[in-house]
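**Student:** The next part holds the structures, each set out as structure tokens.
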Structure I
Amino acid sequence: MPNATFPEETTDWGQLATTVDVNKADLAHLEPQRARLAVVRESAIAAKIRQEANRALLQQSTRDLEAFMKEGRDLATRLRNGVRTQYGLKSEKITEFGMKPRRKPQKKVKPEPVAQPAPVAHTPVDTK
């Protein structure tokens, strides 16, 4: 059953093990495999339950992390705003807090235009 779902496959294993157990007089030589299949089936079901619980835990952890990140960003913004309120937007002191003070824009020095030589007229050369 390569394309069977987990519940279908484990149900099939349980039915197979039960049927072999019912016919144990004829199939006594298969008892070790039947017993092992029963143990493997129960272990697989327990692992699936753990997997689903861990998936739920992962999803909840993700939601918790998202909430903490949102709250942290909000608190950091409030702290930065408080620092700016205390020291002012132009104070160099706010660089200690990782913020850039507002500065007057620097005038850009325009480079002198470089005179371009006039293009040389191209005349055909007579090759006779």
Structure II
Amino acid sequence: MYAWIGKSIIFIGGVHSVFGFVVFRSTIAELASEGVINTVNGQPEREIAFWFLFFGFMAIIAGLLTDWCERRFRLLPGFLGWSLLGMTVACVTIMPISGAWLFFVPAIGAILRTRKSRAPGDGTAMST
């Protein structure tokens, strides 16, 4: 079974981060020139840039962990796919013009992988 779900989350996080660095390059340059510490609060453009980049990095970390689980255990916990799906539905409902649609792929993949690995009698079921 090819471990692709974590890699897809890493890819999405990477694209998100690169896009953020490009779009918010002037804001990031301002932050860097001011010394970064306590330079974000109360400034909407800077807050958006920070959370945009922070999400990208967190997605990469989540993707690395998912990839590790896929490669090491060949299984994913049941809650992962459903959690990703719920967060994706919430995000595309609140902000339909976004890249959040990309998360449907790993979410549905994780759900299908978990169902397949929990087939009766295969001996590979992993409790959630």
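Values quoted throughout were computed directly from the atomic coordinates according to the rules given, and no laboratory measurement underlies them. Predicted model, so just to flag it, every value in this text is computed and none were measured. Cβ atoms are built from the backbone, for glycine too; each structure is taken alone.
**Student:** Computing helix-only ellipticity at 222 nm (-39500 (n - 2.57) for each DSSP H run of 4 or more, over all residues; to 500) gives -23500 for which of I, II?
**Tutor:** That value comes from structure II.
**Student:** Say we calculate mean count of other Cβ atoms within 10 Å over residues 22-29 for every structure; which of I, II gives the highest result?
**Tutor:** Answer by largest value of mean count of other Cβ atoms within 10 Å over residues 22-29: II.
**Student:** Check the numbers for distance in nm of label points 7 Å out along Cα→Cβ at positions 30 and 62 across I, II and tell me which is largest.
**Tutor:** Once distance in nm of label points 7 Å out along Cα→Cβ at positions 30 and 62 is worked out for each structure, I has the highest.
**Student:** When relative contact order in percent (Cα under 8 Å, 6 or more apart) is compared over structures I, II, which one is greatest?
**Tutor:** II
**Student:** Compare mean count of other Cβ atoms within 10 Å over residues 78-85 across structures I, II and report the one with the greatest value.
**Tutor:** Evaluating mean count of other Cβ atoms within 10 Å over residues 78-85 on every structure, the highest lands on II.
**Student:** Taking Kirkwood radius over Cα pairs in Å from the coordinates of each of I, II, which one would give 24.2?
**Tutor:** Source structure for this number: I.
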